[in-house]
Each structure stands twice: as C-alpha cells, then as structure tokens.
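None of the figures in this text is laboratory data; all of them are computed from the coordinates on show. The structure presented is a predicted model; accordingly, all values stated were derived computationally and were not measured. Cβ atoms are built from the backbone, for glycine too; each structure is taken alone.
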Structure 1
C-alpha cells in the first residue's frame, strides 16, 4: 500500500523540522485521535529510563490517550528533574494547543542521551505542529522519528471484525542499540477497532514478545524504547474482549504488523548487509527455544562470520552451548539456507557449498535440537565495519 494512502479513520498526523537536529530534517511529530482512544504500551526494561518513558509509564495505567508527541535528535534521558519537567511541559503545551487534557497526551523522545532537551524550540514549534495535522501524513511522522535509520518504516493492514473491516497501521524507528527485550526503537500503532483495555494490553504483550523482543542488531538496549497502540473505536464494533470470537483476528493482525515492522528494523541495522533469520526447532519448551535463538542472534562471532561469508558453524553451535539451556551435542543438526552443515553434532563437510549461499542478502539458520517439539525464531543482521564508523562518532 503506498504510504500516502495509509489512512486510519479518526487519526491525523504531522511532522515538522523544529530545529532539534542540526541537519534541519524533520524532528518533531504528532499523532492525534479525534476522540480519546483505548491505549496500551510496552517500555524499555533498562533500569535507566528516559524522562518521557517515566511519564508515559505513569500515565498508561489509565489506558486512555488521544495524542502522542515525539521528538528525535534528543533522548531527554539522564537529564534529571529538569528533563522530567520538560517532558511534562511537552504534554501540557500539546494538550493546550489541541484543547484536550494533558493526561491524554503521551511523550516520546529518541536521540543522544544526556543532553538537555531544547524545550524552547519545541515550544515555538508546537502551534505549527498541531496546525499541520492531516489524515494523510503518517509518512511524515515516520520520517520525523528517524535517527540513524536509512528509511521510514510503515506498515498497514485491514482486519475483518464480523461484517466490518477495521484498519491498523504502525510506524517504527530503529537501526542501532537493538537487543532482545526491546531495543532502541519506537513504535506507534493506530487502529479504529474498538477493544477493551485488558484485551488490548494482552494483545500488545503477545505481539511484542513474538516480534520486537526477538530482534538483535548489536546487543545494546536503550533508555527510551517504547511501543504504544491507540484504538479509537470508530469502527463502532462491539469492543473486543479476550473472549470475543474476533479477538484472535485482532491479535493475529497485530502480530503480523509488529513482525513486519521488526523485520524492517533488522533489515535497516546500522551498516548491515544481510538479514538473518534464526529458527530453533526440536526444543523441550518454547522458552528454551527462544533463549537459544537469542544466544545465536546476539553472537558477534556469528554475525561477523556471516558478513565475511564464512560458514563457521562452530560459532553457531558454541552459541547454542553457552545459552544456558541443557542440550545434547550429538542430537543437534544445523542448516544454513537449507544446506546441512551439522548432522548429529558433527560437520558434514559442506562448507564450500554454504559459502556461496552467504553471498545472498537473506540468510536462514535452522537449528534442530532433537529434544522436543517446541520452536522459536529470532531476527538479526550481520556486523560490519560501517557499524563501527557510524557509532564511533555518533555524538561528535
């Protein structure tokens, strides 16, 4: 679906340059629902949390929201009491401009940690930001929240709810500081489907677990990670509960959307040249499979080997072994793009064939533990010299 045609009934969007970024690029965005929406969120598990995350986590218990203001270029993290007051100020100023309660305005930020937020620039920009709201400008919001991203990440879909068809759309940013259990990423999802707060929170939790919590670029976790969803109910369906016959359609649609966005994040990994999907099968439990998938996805040696087109399966099986999960070496099979490199714990001698497969952009690693019937996936990318170049001079 072309980006300009992504319209979610009852929502409008804007994105402008407020001067936060030295480049003059878009750096301030607004998402607005014409009526208060049922709202749920998931936030960074980092013990150090940015001011806007602290504010949003405090507000989310009410499960109500009508606007989200987002800035890029400055994380407003580790900025003390002043940073928290600036986050509150962003909410108040936005609420005043929109004529709504500040309790319905959420704040999110991304960018450099430890620098004071240029609140005066934001204050001057908010009237222009609210004045530019349009149902057609979701792409501008997606562009405004980018930092080291190379492309805006947008995905939308239709979901059948009884005789009606609802719309769900999401945007995301993220290319570095990406590690399982959330990453340096923001994601905002909007839908016109009516759903209860409990059901929405449950659906989002499942979707995040299966997508954003299973991606890895560089093993670093940010202070600002946020995923939020707003459901304004303009479809006028009976609000979905967990017992609704259409709840599964909603959760399946949401999981598909977050998976698509998480795949875009990994594809856009800083300096990345390859997209890697890791599948663990034959595990005793899904948790075991997930932990092993993460262990392989986080391995710098695996990631650099893939970049160098080196089918070094020893690095893969080593990551399985140090995952902390009990495995049996002589039962493990490993495939790289369907080429069997390991059979029952020993090499098959097919490395030269696999080397040619590593010239491809999309790489799949399948590890069969031979212990059970449970499985899990993780997404990652290769590690290149360009990643070092980007991050060696991020603030200078």
Structure 2
C-alpha cells in the first residue's frame, strides 16, 4: 500500500501531531508499506526514524486556539501538491487535522484517492468551524473515513461536522517512557518531586498549580515543582507569581529540554500534575507519566478523563480549583503506598496505547476503507 501522511504543522517541531505521524510512518514502513510524509519543514532534513519526508511550504506562526500553529500560507501550495499527487499515485492520503490551512485543505481538494482525516483537536471556542462551516460542509464528503483521537475530539468535531467517526487514540512509546533509566542529577535528592510538562500557555493551567503549591507548602514544605516546557511571553508572569508566593526555593523552570531527554524528567518525578483548564482532546502527557510508573493529578476535563481513571491511575480534580489541586497533591505526597499502587496501574493502562497497537488500528481502518472503495467502484 502506498500511503501519504499529511500535516499542515511544522514537521521540524516535535509536537503531538508530528509525533503521531512519525510513529505511524515508522510502523507502516516496518510492515512493508511505502510511506511518504508531506509537511512544511523549517529545518530541511528533519527525520525521527529515517522516514521519507517531502517538505512543502514554509511554516509561519499563527495564533490559534490558545496556542500557536506553525503552518504554511502560500498561493503556490496547490501547484506543489498537484505535482506530488501526480508523481506518487497514493492509495491512501491521511490528513491530520484535514481542514487546517493551507496544505491539508489543498491536498483534500486535489486528491482523488481514498482520503482519511484524523481530528486531534478539542477547543474551548470553536469559532473557526462556525465561520467556515458552509465550506467545510461541502468538503467533508471528500473524506472517505474520519478518525477522532478521543471521545472529546469526536464530540467537538461531530457537533459541527456530523457523520461517522472511528475513535483511534494517540499512542506513546512505551519503551522510551518507562521507570527504568537515567534521571537528571540535579533532581536526585530527598525532595518530593512534582512534575509539570507543557507549553507555558494559559490553558495549561500552570498558574493554578503554582497557587496550589503555595497551599501545599503550608503543611509540607520539602517539595520541588519542576516546570518543563517551551517558554512563552507568559513565563515572566509565572516567575513573578512564584516569587510573590514565596516559592522561589520550591519551583524550578527548566531551559529547553530536548525531546530525547524528556523521559528522564518523568522518571525523576514522584507525582505528575497537569492542571489544564480545557482545550485538551487527549492526555498524551498523562500517558507518558503513567508509562513511567508515576501517579497523576489532573483536571477533570474530557480529554483527560478518557485516559485517566480517577482513584485508579491517579486523581482528577475540577479545573481551575487550586484548593482541590492542593488537597490531591497532599493526598499523594503523604501516602507512598498509594503513589506506588497508582503508578503500577498506570503503567499497565499505558501499555494499551503503544504505537504498534495504534498503528495497527489505523491500518485496519485503511483496509476497510479501501475494500469499500473497490466495492463501490465495482458497482459504478
């Protein structure tokens, strides 16, 4: 089978969608399929597994959904895509966030093979769907199959674009993220380590975690919060909050952490915390922590609740509630046996999301669609 995996997001930046595509390509190639990734690349020659990448367009930062999307915006993209499609003759085009401008949209409109779309997002304010709904309604029929990475993503997409969806989750590398391996030396002491991983954006809820840590300190001062993630213009405000609350000895902001070093930070943690306020369709960081054998405290939002079972792998708290966040952290801080039990259960749950399992589900979906497509052609 010849497969084109397409994203409008900068392939040189290893975000969630890019990782998803690279792992699918890795396993599909191992199984003997011909795979080509089509994406904008800020840095030429970007590869994660030696996969074949065709760079298209130059990604530009565009604020979107409380984050920044790095996507190509160029009138020359359709011509480039038309040339690629004529050369490659794909059996399947798999578009990740199929209505993201301009690469994915152009590919969908020009492709005459079986088109599959994966919907990753779940935004709090779905203005884009409302604005472009007349166009999207016309384009949706060009998708022969639709995938949502979670129930939250399905609810969000199907509310505006009704139809049949198959839920196939994101995956994690359960070999990279494990309890065994090295840890950052400067975190190897007797302090209780709480870990936050995420871009320093408002929707990630870091301010609530910092406030909760001030309350934790009142009864348990010997802890450390390590904040790992790309900085934004908000970082200065978080640092001021730490200073104002007297937490400068308890909170560490890392510099840039290369992706290959991230598992070391999970291993260093006693508790992982993700207090996102919304806009999360899936809990990748939760699964990475669970795979590392760590108990989790997270906001009770759709994308997280689909991954984490409250009281089993960790604790879910109401979003934007620093009191509940502090209480849950203290519950785990004071109970080592509970931390260990939740960490062990989390590892077992995380293994269900191995990339090999996820890639197999996607390949089965391709085969179902191709079979249906051939049957439809037979009766035309």
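Supply the structure label, taken from 1, 2, corresponding to distance in nm of label points 7 Å out along Cα→Cβ at positions 213 and 365 with the calculated value 3.7.
2
Computing helix-only ellipticity at 222 nm (-39500 (n - 2.57) for each DSSP H run of 4 or more, over all residues; to 500) gives -10000 for which of 1, 2?
1
One of 1, 2 was used to calculate Rg and Dmax of the Cα atoms in Å, for residues 253-300 alone, giving 11.2, 29; which?
2
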